[in-house]
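Laboratory data are not the source of any read-out in this text; all were calculated from the coordinates shown. Computed from a prediction, not measured in an experiment: that's the story for all the values here. Cβ atoms are built from the backbone, for glycine too; each structure is taken alone.
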Structure I
Amino acid sequence: MSEIRDALTERARALTGNREPFVRATVVRAQHPTSAQAGDTGLLLADGTLVGFVGGACVEASVREYGLRSLTTHEPLLLRVVAGAPSALLEEGAVQVSNPCLSGGGIEIFLEPFMPAPRVLVVGSTPVAQALVALGGPLGLEMHLTEDSGAAPRSDDAALIVASHGRDEESLLEAALRAEVPYVALVASHARGAAVVASLNVSEEQRAHVHSPAGLQLGARSPAEIALSILAQLIAERAERMTVAPVRDTVPVVVDPVCRMSVTVGDATPRAARDGESVFFCSESCRRSFLADPERYVIAS
């Protein structure tokens, strides 16, 4: 058991080092009969792959569904899987689902998402740039400061903030917009900022994504105040984006025609072809049952 835990710890460390999100799933309570026991642990990757053991195939299906939701919301969740009908009582931070595969018993699994710190690229050597880096770290942001105007914004960056005061700003802004960096800001006056944005070789829609002057209008004057207003705007926009799309829309979920469990659709999801369409299953066992008598389950579904 210790070897398995050590291997999972090393895997989690590697995922963190590679800036890959994952969910740690830990069995906190097991009511027998069930195949898992308290302390069993697994890691759910962003593609739906589950490493480790937290229960049988049907339990894994629920862990995938709600674990991927947890990655979307960035919030931990207590998952209760029961054999009978789930309770109608709603509890904050917890969800209860029915698992028809369980022969009595139940299991509670704590789902804890681990997200890479949002990477913010700051370009410039100005006091505002220095203040951004100083303030951003304590806010949980991974701040990268560079004076290199040839720095390449990445598609997984949370933000690009150009505070170089006129040095090769256009190429940086265009690269960030083409990479679809969510927050792009230029530290400049109203007049200069408008002129720079108008000169960008991008679409009008893309130009509208550039914040200039950067930051919320707080009456900021000092470099630290300006940096604070920019980071406040960045955080506000990130929070707004997280609430725009309903979670279920971001995690494709279908129903297994055999056991009627909810199943998340991913690269690792068992599937079979039927009449030119894909049918998805919680486990290989359900897939085999379907293939043995597909008409039975097509009619039932």
Structure II
Amino acid sequence: MDRITLSHDRLTFSAMGCGLASNEAAPLVVLLHGFPDSPHTFREQLPALAEAGFRAIAPTMRGYEPSSQPDDGDYRITTMARDVLAWLDSLGEQRVHLVGHDWGAAVTYAAGAMAPERFHSLTTLAVPHAVHSRRVFWRLPSQLLRFWYMHFFQLRGLAEWAVEREDWALLRRLIRSWSPGFRMDDDHWAHLRAQFEGEGVKAAMLAYYRQNVSPGQFLGLRPSEAMTLKTVPVRTLAIAGHQDGCMDSRLFDHLFFDEDFPQGIRIEFIPDAGHFLHLERPDVVNQLLLDWIG
């Protein structure tokens, strides 16, 4: 794997890469991780993309390392979308394929809405386009129960104490419940633990929830800037796992509208995968991704 550094303003972001030197003219694919995760999550996708003739990078998202933690503590989805656009500028890339999982998916929708001319395609994993979510929760009240952790993370002090105790047991519990068929190996957990234990990372991870899914935003009383970005004028592939314990896969049937995706929206379900579908069924995810961007 290659290692590179990206920048935006005075922040720097480390990134894993593959195929960067072999063909500088090849299309670039940028992959954005979510929570609780790190760029290592795309270890099955990066080499597959390189072998198919693409260049690929997986940056560390804002806040997940000390060098990318802003003084103003801004972790809004739209700010992270601007990170992505700044990375493209720093790399001299006019257009790329963008892939996002979990929070990375939310950033992918926002970036596509804000600057569609910068993207050949979008691919999102496990998270639907959420601008219509408030109307759907009343049809799927069980989803509100699945989001218990989002509400718990609003409890300042208690959440900070709970997530780290007993070797980050709460986060390991979330991973198990979101992907019941996934067994995390020791190497993967070592990468995650090292990421989480970085200075300021715990606060940043919780800030994602406090700034983007606060109670007022949940109820529609104070919609975030990202929730106003309804139209995504980039061809988009959304992939979900039917066994996802975090996001009810039925949300994908209720939250996507053709008029929101004028360049096309395609939804694919993987029956035997959960929230971390790209780790559980990399063969299926990689083929869907390559078919979409190829």
Structure III
Amino acid sequence: MELRHLRYFVTVAEEGNFTRAALRLHMQQPPLSQQIRALEEELGFALFLRHPKGVDLSPAGKVYLQEARAILDKVKRAGLRAALTASGMEGLVSVGFTSSAVAHPLIPQLLHTHREQRPQVDIRFSEGNAATLTTAVANGRIDLAFLRMPVERPPGLVFHRLLDETMLLVLPAWHVLLAPAAGQEQMPGIRLSALRDEKFILVRKPGAPGMYAALIDACLAAGYTPRIAAEVDNMLTNISLVAAGVGISVAPASMVGFHAHAVRYCRIADSAAGLHAPLTLVVREDNMMPVVAHFIDEAKRLAGLAEYC
């Protein structure tokens, strides 16, 4: 039995006449009658009650018609859904991000735009640090991830550098170095050399090796090795500890606003420090899913409009 036999049967049932059904199917009447007879023989029962003016469905034929229509509808839906998936309009994409990456306005905007344009695409989210997310993409557990500065780049992965974001110093709001800037609306600037006696809070090296190394190198270039007061798992905890007075730190500019009542964000006055936080999209090189390709294209498009480029 083939799908065409079900289509033949449904058409004859709807027309109630072999001749009209044959015209609708663009075929001759005798071959159509033979196909229906062969179907009945295969099933072992009559689907139609034949009479001079045409045919009526037998009791078994009425049941068979319901099931045949359901099968044909399901096959049609399968084709439509497969076509949507092939075009990237339907499917599943798993997205990971670090806390500092998702704080950038590009990420919420990207997710909102993607859900509006492709409402039938199911997006599943996961959060982690740069190291765990990179491993998850490499192992195929997630499709893509947004993170900051990858240092280790496993083979088989593609790293799309969407934009570079300025890094800012984060100090407790009552810090003595902020006194000269008291009352100023403009963001103050502080040289790294002025921080040699400060204690730093860093996102721990295994989770954010790029940002960790960049700050250490910048301090060394300023003439000292920074004292580490604490290492944390994510940027939000980092800023929270600054607010508590545990130490000072650095954060991407898009984090401005977190704990605004308790911390102050400052420019790094050393032009040679070169502290930036690239927003990076990582994906497997062999991931050919159309929905993933659309996600990457939209991320690149929005990156050109991003507020903190």
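One of I, II, III was used to compute semi-axes √(5λ) of the Cα gyration tensor in Å, and the answer was 25, 23, 20. Which one was it?
Corresponding structure: II.
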Task: Ranking I, II, III by distance in nm of label points 7 Å out along Cα→Cβ at positions 25 and 201, the structure that comes out highest - done: III
